[in-house]
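Take a look at the structures below.
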Structure 1
Amino acid sequence: MSTVAKTKKDVVTEFRTAGILEAARKVFAEKGFSDATVDDIANAAGVAKGTVYLYYRSKREIYLAALKFGIQQMYSALDEELKRQSTTEGKLRALIAVKLAYFDENRDFFKIYYSEIGNWCIHPGAIDSEFKTFYLEQSKIIESILKDGVRKKVLRTGRMEQAAFAISDIIRGVVTQRVLGWTKTKIAQDVDFIFDLIWKGIAAG
């Protein structure tokens, strides 16, 4: 199978944009979208403001790119872990563990990620279609795990689409507690708690 070799320009672009987006994530998490400036992002990334504008046309474009960059990182980690699992239990537990660990290690991303989702209810017309697709894809991953569990007869038949969204909400609630410092439990303990709560509700009798 042939692959396209990256040019030096491609490598430099990826390196610079990754640095800009990592910096943007931290700036947006600290200051919020309204108060953050492109100057702040450039300073945090250690580049000139003009360099930022070489890759992004506006602050909003940087914001959305930072969100998508973070989601793709999380997807990559999740995909690798799910491939290691063969059972419904293993996949569901792995999904919970990966999401908790990623958000715990990238709390700045969690803040802007759920801030954007929260804005959907207030400004539904401003939803970025690509980001919405990324968000919905997470529920589709959960739904596919649940449907596979039904086929294997380890889970009860039910409204799996709604169950997938509910599971996402449970995970988000626990992550919120961790980010706000309301809980001091270890990630493994929270993974067990979430898994047991979900499994007892949907497992076959």
Structure 2
Amino acid sequence: MSLEASRARLFESLHREISDRRVLSAMERVPRELFVPPESYNLAYEDIPLSIGYGQTISQPFIVALMTQALGLRGNEKVLEIGTGSGYQTAILAELARWVVSVERIPELADSAKRLLDKLGYKNIEIHLAGETLGWPQGAPYDAAIVTAGAPQIPHTLLEQLTKSGRMVIPVGTKWEQDLFKVIKKGNKVLVDNLGGCRFVPLIGKDAWED
């Protein structure tokens, strides 16, 4: 099947499962084939995760769409992304939000993602190498946060970086299987909605898994 045919099939499927048309339009604008390794080019529009090296993956398109939809972005938000990876999710966030702050702990991935996103013309993204503290406290508060690695619990460190009405999407569970949580802050309260099972690489750092 050609790349164009598999792309059409993927978006036909996503349109049945995802209700936020802004998210789908953003994903249709971002060329996923540029964010996968050359050997996976022909698989770019299959609904599967793909290895991007360094023990990391680019998430399957359905999960990207589901997580992005759960953030409810309308265009004026400042968003925190934990785990830049290839930069694919970063680009989709940049299509939908005012500003994106993305953090990556692997220098080679951070560098390659930054080069590609710059080449594609994004001006509303900043990428940082992860420090000792989860997230990027220097840029807080954030209206929304997306975590593309699985945590053992909802990290208090990240909740503190959200606005009083901020929301976060994060996989929580074991190192091998998680549930996708949509977390909403309501003042001092935290509301959690379980969006279903998922599998992500472990989130490394204080308030998460040890390296």
Structure 3
Amino acid sequence: MALVAKPFGLAPQRTTDANFFSEQGTFYSLAAADANAWYIGDAFLSTNNADANGLPAMKKATVGTETLRGVMLGNINPPPGQVTLQGISLALENTAIPASKNSVVYYILGADDAGIVFTIQDDGITTGSLVAANANKNFSLTITNGATLQSNSASVMLSSSLATTAGLNMKAMGLAQTSWQGQTNAFGGFGLWLCKINQHEFMGNTAGV
């Protein structure tokens, strides 16, 4: 049986120096006016804003070719440091952040280390590009929302973008050495690829916002 499409966005696995991913991240804010739904595994970048405490604001990657700051690991609301939950409506079953913020500042935990290696599923479309010869190419993303507030990101590798182009924002690192959906992970469509952010805000010589 062939692999099937079941995307999950970008999932951190380890670092480029072969350490395990620590599962730690950085708190960032989302402006109350932000109009995008956010899902675990979504890529994000900085924007020209911050919350009242000075936590930098982020915006979701929507084009798939942006210089990136990191990947969403989870969301937290109400704000860090709030002393009471009285009057706060909690929906603990929801892992995503809705598009409509209702004038509330939301917060995310982000994996923002430039050395993190992620796993992502390819889109299974341009199968002629999903071959061993492209294991070390660069690529961009297809940004897709999850189906519900309990879903992960549905973003995937844009298979048609695999190329040697230095400016592409993601770097492929071959296939993840794992089984997937009970099948051996393989080239040819809907495989799991290891990758890292190739155009990262913390890599130096990037403009501020």
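State the single structure among 1, 2, 3 that was used to calculate volume of the Cα convex hull per residue in Å³, for residues 75-114 alone, giving 48. Provide the component values of the computation, followed by the final result.
On the way: 1: 59; 2: 48; 3: 103.
Label of the originating structure: 2.
helix-only ellipticity at 222 nm (-39500 (n - 2.57) for each DSSP H run of 4 or more, over all residues; to 500) was computed and gave -8500; which structure, 1, 2, 3, did it come from? Mind dumping the intermediate values first?
On the way: 1: -26500; 2: -8500; 3: 0.
For helix-only ellipticity at 222 nm (-39500 (n - 2.57) for each DSSP H run of 4 or more, over all residues; to 500), the value -8500 is produced by structure 2.
If you rank structures 1, 2, 3 by relative contact order in percent (Cα under 8 Å, 6 or more apart), which sits at the top with the largest value? Could the numbers behind the result be given before it?
Numbers: 1: 20; 2: 15; 3: 27.
Checked 1, 2, 3; max of relative contact order in percent (Cα under 8 Å, 6 or more apart) sits with 3.
Ranked on Kirkwood radius over Cα pairs in Å, for residues 107-146 alone, which label among 1, 2, 3 comes first with the largest value? Can you show the working numbers first?
Working: 1: 11.1; 2: 11.7; 3: 13.0.
Top value of Kirkwood radius over Cα pairs in Å, for residues 107-146 alone, among 1, 2, 3, belongs to structure 3.
Any read-out appearing in this document is the output of simple, stated calculations on the displayed coordinates, not a laboratory observation. As the structure is a prediction and not an experimental result, all values here were calculated from the model.
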